[in-house]
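Structures are listed in the sections that come next.
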Structure P
Amino acid sequence: MIETTFNPEEIRFRASGIYHLCTHLESITEKQLEMLDTLAAKEKRTEKQGETLTGLIAKRDKPDELPSGAITHLYDIYDSHVYGIREDIGGKHIDKGNLCEQDSLELITPYFGFLVKNVETFENGLIKGTPDALTDEVVIDTKTSWNLRTWRAAEVTALYEWQLQAYMHLTGRKKAILAYCLVDTPMMLIEDEIKRQTYYKGIIDDVSDEYHEIEMQVQRNMIFSDRIPAKNRVKFLTIDRDEKKIDAMKRRSEMAISKLKEIHELELNYKPELR
């Protein structure tokens, strides 16, 4: 039965997922804007130039709308609240991040004097989020890397950029720090990886030399503190507050609430039809 008491106005979009609402913001590129200005400044234009100018103006002035990816994300939110269905329930990378959150925080603490895990959830009527740590000036979020390779390749992704912009918006901070941390993997995940690797290679004898070799290599690949200095397992990336992005996330969040109302109405009045 559909939950008819579902109220989109009560939804608070998570900072960790705000990126999904904020893709495809620019309908016209900087280069196209330059061309528009150049054509608009001409006293005389050819017929083709006039058509190009008209098209560029229409593109520039096109009303903002939620892209298809944002609508898919909203259906995920709707299905979670109304039907209790969530597809993204975890994985080994997420499991390590959750299990090692405190380890990562302890790894970066020496660089900030004193840090404690933030437990306060901030919200403003549209967006909510719980940053990992705060100082008087910056918001800090830790990301626990799965292995040395992923840590070396870590950068500020669009997903994390928007998450930290949301945190700055919620907390009033002007700067954010994204801290990538490489900490030892919990033994339960190491054991799972050993099972996965040996099963993949068809090794069932857990006392064989082959099994032992894989076991030792997996442990070397997932435990770092015995060989890599702590300072070589931290990467700090800074992000400055961007008011343009914050305005966009507020606008898109309001649009998303309206879309959730539409989705709920469609679901309530849905009728199977041949198409």
Structure Q
Amino acid sequence: MRGEFLDLSGARLYYYAAGTRGAGDPVVFLHGFPTSGHVWADVVPLVPAGHRVVVLDLLGYGRSDRPLDRSLSVDAHADRVIELFDQLRIDRACIVGHGLGGGIAQSIAVRHPARVPKLCLVASLDFDAWPTLGARAARAIVPTMRLLPPAALLGAVRRRLAHGFRDPDRASRSIDLYLRPFASDDGRDALAAHLRALLSAESAPLAARLSEITARTAIIWGQRDKVLPIALGHRLQRAIPGATLQVVDGRHFIPEEDPRPVADAIASLLARA
């Protein structure tokens, strides 16, 4: 599917649009670390008819520009998504976020509640429980990342991501695609910048504000998620008023390996009054 680029605060971000209008609010999809909009490729065709669909590559991922010296904090990503809303004339939308994208969706829902009537968090970050053991290990090597050959760093990331898939063949194909932008020296530096932002404590205060979320919220998680354990899904459900939690027999990359239950959760959310 062909997409377009938008200039958001001086950086080009890639997105593509799909679906049709008429039945309700648009649906905006946000991916996680270190992936791209490709993670939603099998979910988007299953979104109910009548909804405009927008799939974004966040700054520094996929086909979007390198971050350079631009902020990669959760709130900075969220601000760029709001700018995307404004440029595309989207007043309000159901936001669907996976991993880091779920954290960005939470930030938007807390700080711009009128723009987010419905929220779907798919194996999302939970900042009150962050960082995980794996993230703490990553934090320890961030200062030396620029000394590593890109292949060595990508090998470590690849092994970590592979735990998120059931199917080794799918894992290999998708991870190749996700890590392609980071295969050079400047790509390695961009990956290090993403990790520094992801592991920063500046997003922790967001956890204390989840009770302010007014959006109808659906949470979906893989029972066997080794990247972000299911316990984090239960924490999010308790923290967000009225949130529902659906657990599927999958791992972290359920948008790829279990697209039907993810799409069904979105459809149920869109149908909620």
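Just so you know, all these numbers are worked out from the coordinates, no wet-lab data involved. As the structure is a computational prediction, the values presented were derived from the model and not from experiment. Cβ atoms are built from the backbone, for glycine too; each structure is taken alone.
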Relative contact order in percent (Cα under 8 Å, 6 or more apart) - highest-scoring structure of P, Q: P
Ranking P, Q by FRET efficiency 1/(1 + (r/R0)^6) of positions 86 and 198 (r between Cβ atoms, R0 = 35 Å, to 0.05), the structure that comes out highest: Q
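With Rg/Rh (Cα atoms, Kirkwood Rh) computed per structure, which member of P, Q shows the largest figure?
Working: P: 1.08; Q: 0.93.
The maximum falls on structure P.
Out of P, Q, choose the structure whose coordinates give FRET efficiency 1/(1 + (r/R0)^6) of positions 38 and 206 (r between Cβ atoms, R0 = 35 Å, to 0.05) equal to 0.85 when calculated. Could you put the intermediate results ahead of the total?
On the way: P: 0.00; Q: 0.85.
Computing FRET efficiency 1/(1 + (r/R0)^6) of positions 38 and 206 (r between Cβ atoms, R0 = 35 Å, to 0.05) on every structure in P, Q gives 0.85 only for Q.
Taking distance in nm of label points 7 Å out along Cα→Cβ at positions 22 and 246 from the coordinates of each of P, Q, which one would give 1.1? The partial results should precede the final answer.
On the way: P: 1.1; Q: 2.5.
Answer for the origin of the read-out: P.
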With log10 I(q)/I(0) by the Debye sum over Cα atoms at q = 0.10, 0.11 Å⁻¹, for residues 102-261 alone derived as -0.51, -0.59, matching label from P, Q: P
Test item: helix-only ellipticity at 222 nm (-39500 (n - 2.57) for each DSSP H run of 4 or more, over all residues; to 500) calculated as -15500, pick one of P, Q: P
